[in-house]
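What follows is a set of structures for review.
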Structure I
Amino acid sequence: MHLTIRAAAVADHPIVPAILLAAMEDVIFKFIGKEDEEEAIAFLAQLFKETGNLYSYENTFVAVDETGNIAGAMTGYDGDRFTALRQPVLDLMRQQYGNNLVPEPETEGKEFYLDAIAVTPAARGKGAGSLLLQHAINYAQEKGFKQAGLLVDLENPGAQKLYERMGFRLGAAINFAGGRYYHMFISLP
């Protein structure tokens, strides 16, 4: 399978279910206040299609195969913009679900923060995740970031090993949205 990486477009919103299931299901359930996969996809898809928020297409890259099918996606942004990008998410949570939850920050800033990496079931084990991760690292370096960071669930050692193979190191264990995660980071030249 030959994959290329490109900036996402609004029309790429069909990747949202893969993003939800691979990277964000528990978190989005907390955001919408219920364990409803269909509702969670609708919530995330709405944000994906809009601009100026954490989960927007404008903060996402997609891995596309030679026939144009999306094999995966990576959402990342300037960690120093986290608070501003999170506000539309909090507003939507409040407006649609009456949820006033304000989760802990995922990033302390001063890094390119990789919020979600997802690979479709059909593309798993074929290098899409590594390709997206390497693209994110290269992108962060090109944009002048000195570090790229992400969170990994303490109960997901497979993902942790992938990130370590890509050069990420373990940072502190943190609480986020009711779970425990390691902040992992890679220093960039």
Structure II
Amino acid sequence: MQPYCYIKALDNGLFIIGEPHRAGEPPEQEEILTAIRISETHIALKSGYNKYLSVDSHNRLVGRSDAIGAREQFEPVFQDEKLALLGCNNCFISPDEDNNNIIVAKSKTATDNEFLKIRSNIDPEAIKREEESKKIPDEEKGSLKTCEVNYVKKFQSFQDKKLRINKEDSAELRRAKQEGKLHEVLLDRRSKMKSDKFCK
């Protein structure tokens, strides 16, 4: 919330602004929170003490809950490339400068004191690559030759227990994949073997 400072969990469940870190120095264990997505607009946060954060009756940010309820939900609010965190009491969290920088949720509006930055150890590019790989059918993972064998196993009805694989050059498959016609060419190659239940 302040330069090189993280929100830090105390063993009594309260949160304060931690000591400043050197540039590039990672946060301490007590300064790491786990974010859980609740809905399109709300998240829950879990402390290193394995407790969920909430706002108590004194408007203090506390980490004492064992489950997620209405009080444990926070709404990240973005405006002009700045972020503030709205608690269940419709107030933004900020340090209470009059009370040892304990984190509270008292302000109905977000000013410089309520703006914060959330740092994440998740690599968005790795997530994107993982999501893209999930879109690829299992049959198409591996080399093109493996892909053809996988589709033959999936669709070929072979009564004599012997797979019939097209022996033609697989360069045709590489071209087809580049042109976006892989499935069509695989079907043509299987139809030449005349044993595929989906080919005439």
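Given a value of 3.2 for distance in nm of label points 7 Å out along Cα→Cβ at positions 13 and 149, point me to the structure among I, II it was derived from.
Values: I: 3.2; II: 6.0.
Derived from I, not from the others.
Identify the structure, out of I, II, from whose coordinates P(r) over Cα pairs in 5 Å bins from 0, in percent was calculated to give 1, 7, 12, 14, 12, 7, 4, 3, 4, 6, 7, 8, 7, 5, 2, 0, 0. Could the numbers behind the result be given before it?
Numbers: I: 1, 8, 17, 22, 23, 17, 9, 3, 0; II: 1, 7, 12, 14, 12, 7, 4, 3, 4, 6, 7, 8, 7, 5, 2, 0, 0.
The correct label is II.
By the measure relative contact order in percent (Cα under 8 Å, 6 or more apart), tell me the structure among I, II with the highest figure. Intermediate results must be reported in sequence, preceding the final value.
Numbers: I: 20; II: 12.
Once relative contact order in percent (Cα under 8 Å, 6 or more apart) is worked out for each structure, I has the highest.
Computing helix-only ellipticity at 222 nm (-39500 (n - 2.57) for each DSSP H run of 4 or more, over all residues; to 500) gives -7000 for which of I, II? All intermediate terms of the calculation are to be shown ahead of the outcome.
Working: I: -10500; II: -7000.
Source structure: II.
Computing mean count of other Cβ atoms within 10 Å over residues 21-28 gives 18.9 for which of I, II?
On the way: I: 18.9; II: 10.6.
Computed on structure I.
All of the numbers you see were taken from the coordinates with simple rules; none came from a lab. Just so we're clear, the structure is a prediction, and the values are computed from it rather than from any experiment. Cβ atoms are built from the backbone, for glycine too; each structure is taken alone.
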